[in-house]
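Enquirer: Given below, in the form of structure tokens, are the structures.
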Structure P
Amino acid sequence: MTTPATWAGIASIVVTATAGDVLQSRAMKEIGDLGAIRRSQGVLCLVRRVVSSSRFMLGLLFMALAFFSLLVTLSWDDVSVIGPASASLTFIASAFAARIFLKEQVDHRRWLAALFVAGGVALLAR
């Protein structure tokens, strides 16, 4: 049986991974086309632009927090519960975050997929 602590850990994974994805996506849109920057200004300039982006670095921090949350949560319950639940709920949260924070158009197929994923997680939790 999945405990409330396990669900709190899964929620931590989902929130931090989604925040990291959104921050890094926004940062990469601000930085621009990496191939064009590399061709015109060189690799060192490219690395400097990425590393100096506060959004990118904050996104990297959130992705690291998601990873460590995953490790801690795996010590509480089985990977057969935590892996699918955290991955699928992150998929759903990313769809909402892309729509709200990044103003991306999320098509009906992705929403339908999110609905099926939510159903699968509900079946898994039983």
Structure Q
Amino acid sequence: MLSRAILARQYDKAYSILDLLFYQNEEPVSILAVLSTSYLDLYRVRAAVQSGKNSLEPAKYFDYKGKEFRLRNAERDGGRFSMEMLRESLEVLLAADLSLKSARGDRRTVMEKLIAQLLLIAEKEKFAE
């Protein structure tokens, strides 16, 4: 849900979901892992489709056994996003991962900054259309 809100550029909803996750004492590293997985799915499907393959091609190379629905969802949700946008998003996700795991700064602040960066990237993609 968080990734969908971000990709849809729903600022209030994205931060509300993040607030709820913190209220429920979810670990920031776990939130980041789920978010990163969503973006990786989008990236893998986009790369497969651009290469002339179908959206289920990544299942041959990555662990999607029993989770092929994630690839179908990524195809449905991610067709409008460029590889450049997805790469940039993955870079900020990696930077947040490094910040969280190196214990630099407040973990909530790291996550809020990440959401802001991802929203800005998604917004920039909107104007590139």
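We did not get these values from a lab; they are worked out from the coordinates using the rules stated. In this text the structure is predicted, and so the values were computed from the model without any measurement. Cβ atoms are built from the backbone, for glycine too; each structure is taken alone.
Enquirer: One of P, Q was used to compute mean count of other Cβ atoms within 10 Å over residues 10-17, and the result was 15.6. Which label is that? Don't skip to the answer; put the middle values down first.
Expert: Details: P: 21.4; Q: 15.6.
Value 15.6 for mean count of other Cβ atoms within 10 Å over residues 10-17 corresponds to Q out of P, Q.
Enquirer: Ok, one more. For which of the structures P, Q does the calculation of relative contact order in percent (Cα under 8 Å, 6 or more apart) return 36? Walk me through the intermediate numbers first.
Expert: Details: P: 36; Q: 31.
Answer for the origin of the read-out: P.
Enquirer: Given 0.4 as the derived value for distance in nm of label points 7 Å out along Cα→Cβ at positions 34 and 50, which of the supplied structures P, Q does it correspond to? Don't skip to the end; give the middle numbers.
Expert: Working: P: 0.4; Q: 2.8.
Label of the originating structure: P.
Enquirer: Moving to a separate point now. Given a computed value of 59 for percent of Cα pairs over 13 Å apart, for residues 18-57 alone, which structure among P, Q does it belong to? Walk me through the intermediate numbers first.
Expert: Working: P: 48; Q: 59.
Only one of P, Q returns 59 for percent of Cα pairs over 13 Å apart, for residues 18-57 alone, namely Q.
Enquirer: So distance in nm of label points 7 Å out along Cα→Cβ at positions 98 and 114, computed for just one structure, reads 0.9; which one of P, Q is that?
Expert: Details: P: 0.9; Q: 1.5.
The correct label is P.
Enquirer: Still on this structure: Hey, log10 I(q)/I(0) by the Debye sum over Cα atoms at q = 0.22 Å⁻¹ derived from one of P, Q reads -1.32; which structure? Intermediate values should be presented prior to the final figure.
Expert: On the way: P: -1.17; Q: -1.32.
The correct label is Q.
Enquirer: A value of -28500 was computed for helix-only ellipticity at 222 nm (-39500 (n - 2.57) for each DSSP H run of 4 or more, over all residues; to 500); which of P, Q is the source structure?
Expert: Working: P: -28500; Q: -24000.
Of the structures listed, the value fits P.
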